[in-house]
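Q: Each structure below appears as structure tokens.
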Structure P
Amino acid sequence: MPSIFASYFTKNTSVHHYNTREKYSLHLDNPHIDFGKCLVKFKGSRLWNNLSDSVKILNSIPAFKNSLKIIY
């Protein structure tokens, strides 16, 4: 993730410290209005959360890109 977005998204591990299935996912804030669902913070988190855990834990950008090409 680019460093500019590092503080923009909240990981589930920083919200709670339980070892859950969603530990690699991003925390979804509950938008109070429909406009909030259009923001990068909400849409980006939803897109990331829809990826499989095997893709989320990849450490290199080329490996991440290759896995996305295989999936999509």
Structure Q
Amino acid sequence: MVLDSFCDHTVNSVKNKLVEKNTNIAIIPGSCTSKLQSLDNAVNKSFKSKVNLLLYYFLIYILYILYINIYINL
């Protein structure tokens, strides 16, 4: 299993559990994640940008609803 150097991935309890399951572990340096994990560049980046756009539209919609409700109640 290839893991990045995120602190929760490198604690002994996680390593021990993986060893118990007969899993080989390779930990890559944090600065290499985008180069070695192709999903970060190919899939996750696109997915995250689309989710951020949807979140932006949702927040604009909520602000619009709040504005209309405040305006109507004046």
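Q: Among the shown structures P, Q, from which was the value 27 of percent of Cα pairs over 22 Å apart calculated?
A: Only one of P, Q returns 27 for percent of Cα pairs over 22 Å apart, namely P.
Q: Assuming -11000 is helix-only ellipticity at 222 nm (-39500 (n - 2.57) for each DSSP H run of 4 or more, over all residues; to 500) as calculated from a single structure, say which of P, Q it is.
A: P
Q: Between structures P, Q, where is distance in nm of label points 7 Å out along Cα→Cβ at positions 13 and 29 highest? Could you put the intermediate results ahead of the total?
A: Numbers: P: 2.2; Q: 2.9.
Ranking P, Q on distance in nm of label points 7 Å out along Cα→Cβ at positions 13 and 29, first place is Q.
Readers should treat all values here as calculations from the given coordinates under stated rules, not as data from a laboratory. Quantities reported herein were computed from a predicted structural model and do not represent experimental measurements. Cβ atoms are built from the backbone, for glycine too; each structure is taken alone.
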